[in-house]
Structure I
Amino acid sequence: MTERVVRVASGQGFWGDSLDAPRQQVENGPVDYLMLDYLAEVTMSILQKQKERDPTMGYARDFVGAMDSVLDAVTDRGVRVIANAGGVNPPACATAIQVVAKKRGKSLRIGVVTGDDLLPRLGELVEQGHALAHMETGEPLESVRDRVLSANAYIGSKPIVEALTRGAQVVITGRSTDTALTMAPIRFEYGWSDTDYDRLAAGIVAGHIIECGAQCSGGNCLYDWRNIPDLGNVGYPIADAYEDGSFVITKHPGTGGRVSVHTVSEQLVYEMGDPHAYITPDVIADFTTIHIEDAGPDRVRVYGIKGTAPTDKLKVSIAYRAGFKAVGTLVYSWPDALEKAQLADRILRERLQRLGLRFDEILTEFVGVSATHGRLAGDSGANAPEVQLRVGVRSDDRASVERFTREIAPLVLNGPPSVTGFAGGRPKVEEIVAYWPALIDKAVVQTHVEMV
């Protein structure tokens with residue numbers, strides 16, 4: 001008797017990932033679920049701004065095209081899609097998908113998960129004694145309350161499982177944890193309980209490995225990167241999950257890239273934190289218990305994972321307005337490119353000081369010499385053939401930042417010689433969106449599932 005396997009394919013690792021990956025994942029071989037991860041911390045604030053301008057927006061619009069490309073697989077072959085593309089407006093996202101389906105003459109059952117968006121409730125929650133203190137500084141949210149753009153709790157797998165139980169072919173969430181998008185369908189298929197901690201932890205690890213798309217199948221891989229084959233046709237990862245909690249990471253045959261112990265291991269340590277306690281709403285996974293072994297060409301078996309009970313808190317991702325910034329660049333060429341860039345930096349700073357402008361920070365990087373490694377680069381850039389001077393400023397005074405943007409171009413003629421590049425013209429003033437991580441009691445976050 002063949003052992004049952006649930007195949008979860010990753011088709012997006014972030015908003016902006018390959019437009020073709022979702023379609024290729026459902027067309028290049030059999031899969032049961034297509035997982036699409038669109039959200040990062042800063043994404044929520046971008047989407048909130050969009051929703052402020054247009055109440056029908058606030059979701060990852062790339063998802064609409066992705067769904068159009070996989071619609072036949074969903075309606076005709078039974079592939080189910082799980083995505084956090086809903087952003088700050090999951091209902092509007094679902095409406096957009098239904099419009100696409102109706103144009104194609106298709107009928108879809110969509111499960112819409114809401115309840116993660118705490119922005120409308122922030123005043124109420126603070127009044128009830130939830131300080132939403134910054135997890136690193138301990139500062140209460142009240143200090144930036146009037147500048148908050150978005151506030152979303154990271155929800156787990158349970159509402160996604162509920163939607164699947166109710167027959168959803170597509171599940172759209174807001175700020176779900178990345179890992180829950182993979183763990184939920186596996187948990188649903190095998191009926192894992194709330195206290196089946198080892199297997200839940202295994203689902204979390206599977207989700208962590210494939211959440212960043214091709215990053216675990218050869219993309220952005222440091223080990224032996226010169227010899228990874230055909231990255232132009234890189235295959236996105238698939239988790240073949242078994243009932244005992246073990247799983248195999250693989251990709252479709254005939255695609256480029258590589259799935260190996262090295263590529264999977266590199267992804268495992270990505271944003272890992274404490275290896276003994278990878279905390280999620282459903283379970284705490286112990287990464288030190290993970291066993292990894294080669295299971296054949298482009299197949300890596302993962303097993304033995306242990307988990308413990310989750311905490312009584314949820315993490316909240318909060319974004320708030322934190323002033324303004326601008327970045328300007330000039331490229332100086334040989335000879336003495338670094339010395340010219342350094343002189344230009346000194347001249348610029350002197351002029352800004354003479355003008356009496358107010359900045360919280362002025363940051364200079366010499367790209368090509370020390371921008372990445374800083375002091376560790378030593379003096380290796382003394383003979384660099386070209387150096388990009390990149391200067392950024394930050395301030396809560398927009399006028400100061402605006403004036404800075406007008407002080408870069410004059411250096412082309414009134415500064416050091418040999419400017420060979422003034423990329424992008426005059427710098428643009430941009431609003432800074434800062435990140436505020438906090439915790440909140442699970443009991444006050446109530447998720448809802450609506451079938452549409």
Structure II
Amino acid sequence: MVDEEYPLLTDKQVEELKKKAELPAKLAVALHKFYQGKIEVIPKCKIEGLKDFAIWYTPGVAKPCKLIQEDMQKGSLNAAYEYTNKWNTVAVVSDGSRVLGLGNIGPEAGLPVMEGKALIFKYLGGVDAFPVCTNAHEPEDIIQFVKWLQPSFGGINLEDISHPKCFEVLDKLREDKDVKIPVWHDDQQGTAAITLAGLINALKIVGKKMDEIKVVLLGAGAANIAIARLISKAGVKVENMILLDSKGVLHPNREDRFLLKEKYPQKWYYATHGNKEGVTGGLSEAIKGADVIIACSQPKPGMIKKEHIKSMAENPIVFALANPIPEIWPWEALEAGAAIVATGRSDFDNQINNSLGFPGIFRGTLDVRAYTITDEMAMAAAYAIAEVAEEAGLHPDRIVPTMEDREVYIKEAVAVGVKAMSQGVARIKRTKDELYEMAYRLINRSCSLVRNLMENKFIPPPPADLPQL
């Protein structure tokens with residue numbers, strides 16, 4: 001029985017959970033100051049003495065420069081990829097207008113987040129990523145900024161850009177023929193990919209089919225709009241989706257329909273193509289009979305109530321993804337009858353974490369030097385993520401792997417690279433075995449490098465008086 005397996009937590013247990021959730025923030029302040037940042041640049045070539053700079057700098061460096069110039073004059077970027085680190089570099093670009101749960105805090109204040117993203121890129125994907133925060137805030141300025149960055153990078157990861165301009169920035173950069181490198185918005189595509197992976201396995205556990213389920217999406221920002229798009233490509237029928245924003249259910253007769261149509265075309269699409277039942281009102285009305293709720297809304301318990309879960313279809317699936325506080329506590333959803341609950345937090349089961357996606361997705365993208373990252377490539381990654389969890393054994397408490405499952409990033413890289421080649425968006429061809437070997441080598445090299453730096457105290461241990469996670 002649900003109540004026996006998931007008994008109601010005591011006030012003391014809830015308080016302990018809250019204290020545990022607050023500890024990372026306390027440690028972050030002390031350790032960010034101690035290390036003065038999280039990433040640095042180190043050489044990757046041999047330097048036995050200053051004579052080697054005749055090779056790495058002047059006069060020797062002039063020759064590869066000329067080869068790149070000659071290649072560019074032929075309309076090719078191959079030499080740039082062969083003679084520089086462009087092939088393995090990503091810019092993490094943000095204007096700081098919607099950082100985590102902090103909102104519009106600006107590019108300088110957003111820098112710790114972008115450094116953290118770069119750190120994860122390197123450690124889990126073997127990708128050299130650099131935080132590039134900008135004071136460009138208008139969509140056209142961000143677009144131009146990214147285009148100006150192109151020569152130095154093999155890919156762009158857009159991060160923490162506010163809605164709705166994030167849609168315009170991503171879409172226009174992906175459509176622009178002058179943009180020759182892949183552009184990805186992790187808040188959209190990354191969240192969608194890992195959510196799809198979780199949904200694939202959750203449906204297997206409860207015995208439901210993608211094309212038969214009713215899905216409610218609470219929140220109509222960048223994450224849920226992208227999730228709706230990707231799960232529809234995976235088989236969920238758009239007419240079986242109901243999206244809600246802060247004003248309630250999206251439908252074509254809302255009072256603000258003219259504003260939606262003009263300023264929020266993505267919302268308007270789901271208002272007119274989804275919600276086949278013509279539901280109006282709020283979550284109480286939308287969620288009745290739903291098989292799945294995916295919430296990317298406010299970090300506030302009580303956004304989803306127990307009675308909402310009780311009104312859903314049999315064996316309901318609940319994705320409460322707001323951070324740091326989910327829309328409903330997992331134990332409350334389970335007590336109300338949820339078959340599977342996922343959140344964005346690492347201290348609960350079934351963490352829907354973008355970090356399971358972007359390192360491997362970019363690894364595969366860069367390894368075939370792809371021009372873009374298509375929705376189909378993101379779907380290939382989602383199915384690879386789901387497969388890793390299934391091979392380990394599916395359970396209501398384990399629908400996706402954890403970040404410690406190193407194999408997931410390698411399998412994603414292979415799946416993404418193969419899909420890019422099949423879609424004709426890859427510059428070079430590699431076999432599955434070559435993709436696997438390359439991803440395995442680069443990812444393990446990064447982890448070993450960090451470990452060696454720690455063992456030799458080049459990365460010093462933190463102060464001994466700090467508590468441990």
Structure III
Amino acid sequence: MKKKVLCALLVAAMAAGTLAGCTGSGATDGGKVLNIYCWNDEFQRRITDHYPGYEEVDETTGKIGDVTVKWSITPNQNGAYQENLDSALLKQDDAKADDKVDIFLIEADYALKYVDSEYTMAIEDLGITSSDISDQYTYTQDIATDSEGKLKGLTWQGCPGVLFYNRAAAKEIFGTDDPAEVQEYVKDWDTFVKTAETVKEKGYSMVSSVNDTYRVYSNNVTSKWVVDGKINIDENIMKWVEDSKKMVDAGQTGTHALWSDDWSKGFYPEGKVFCYFGPAWLVNFSMAADQEGSIGNQGGWGATEGPQGFFWGGTWICAAKGTDNASEIKDIMLKMTADEEIMKGIVVKDDDFVNNKPAMEAMAEDSSYSSKILGGQNPLSMYCAAVETLDLSNLSAYDFGCNETFQNAMKNYFDGNATLDEALDLFYKAVKEKYPELTY
């Protein structure tokens with residue numbers, strides 16, 4: 001079944017209230033199988049390493065007491081994970097007890113699709129109170145709160161972002177790799193674009209791609225993508241267009257997609273890229289730190305605040321309506337997202353930034369903690385500062401579609417294949433096709 005059809009059925013089922021448990025919590029206890037749907041093994045590894053009493057049976061199976069845990073992992077590529085999850089949720093009403101979805105994970109980019117639906121349980125229906133999770137960062141709860149103010153998912157991660165810079169390049173270009181001194185060259189966007197000229201003169205790209213900076217600009221908008229049913233382009237998004245066009249025309253960055261081979265070349269010294277933007281998971285797990293010869297493997301990255309605070313990603317744990325493992329889900333949520341000692345353990349073992357303010361503030365001051373990838377730097381105070389600047393009041397259900405479409409349309413302008421007006425027209429028409437109810 002195609003993804004669009006599944007999504008349509010999902011919405012129709014929600015409107016009709018046909019899912020089991022659409023009234024009340026729809027949750028029971030006593031289930032013998034806990035089915036967890038996710039797109040990679042990150043949460044599985046966190047559970048295996050940190051959840052008390054979890055026993056690994058094999059790659060897709062575990063045990064918690066007398067409950068069997070089954071992991072259903074479908075990669076995100078081409079929407080496959082959401083398609084598989086949607087299909088399972090549509091069958092939730094008629095599924096056998098051992099086949100029901102119990103836990104499923106969501107990402108920030110499409111969180112509202114599931115959060116603002118009857119397929120997710122409010123955490124209060126599991127017996128989790130606001131005082132239980134009072135040490136979590138507010139933005140992580142805002143993302144998983146539905147239109148009626150019900151919190152429907154919790155995360156162990158905090159994903160505030162910083163600017164990661166090539167230390168060797170910084171010494172060559174500026175004569176220093178000290179984070180505070182490097183920050184002066186990237187402290188705001190006008191300074192950042194000006195610094196790109198100096199960086200280019202030394203033979204480096206400022207960033208690998210214009211798409212590296214997009215999320216930083218888009219996280220700092222002052223209006224929503226849709227206002228009163230009309231498509232709206234915030235001035236900070238247009239600032240990204242202006243700055244990016246200057247840098248592309250000057251040969252200071254490229255236009256290739258994130259995760260592409262061209263984008264990844266800067267993970268190595270010969271790639272000649274000065275900086276990337278991201279949270280802890282990017283530099284630790286996605287920038288080839290485990291590959292010999294990479295900058296990260298040599299401890300060659302540094303971290304500084306950059307022009308604006310932002311966040312990227314995160315994984316939220318949701319309880320599916322109709323689950324028969326409510327008590328297990330409650331315990332997993334509380335231990336994995338609200339237990340300070342477990343949170344600290346995740347930081348130490350996995351080098352992650354976690355969703356616990358006291359734990360992060362304490363470790364930010366802990367001289368015994370440092371990141372090998374960042375040359376012995378302790379970046380936690382920067383992450384702590386960045387997370388406090390986040391304002392998610394302008395999030396909307398249209399964000400994923402509009403952001404993706406806008407970047408695709410502007411590539412035509414950056415590459416010289418369209419004027420700005422032509423690229424904007426491409427954007428408006430493409431968004432209108434995605435969301436026929438909108439005007440522009």
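Since every read-out is calculated from the coordinates, none of them should be taken as a lab result. Since the structure is predicted, the reported quantities are computational estimates derived from the model, not experimental observations. Cβ atoms are built from the backbone, for glycine too; each structure is taken alone.
Given a value of 22.4, 66 for Rg and Dmax of the Cα atoms in Å, point me to the structure among I, II, III it was derived from. Attributed to the structure labelled III.
If distance in nm of label points 7 Å out along Cα→Cβ at positions 336 and 360 is computed to be 1.9, which of I, II, III is the source? The read-out was computed on structure III. If helix-only ellipticity at 222 nm (-39500 (n - 2.57) for each DSSP H run of 4 or more, over all residues; to 500) is computed to be -14500, which of I, II, III is the source? Derived from the structure labelled II.
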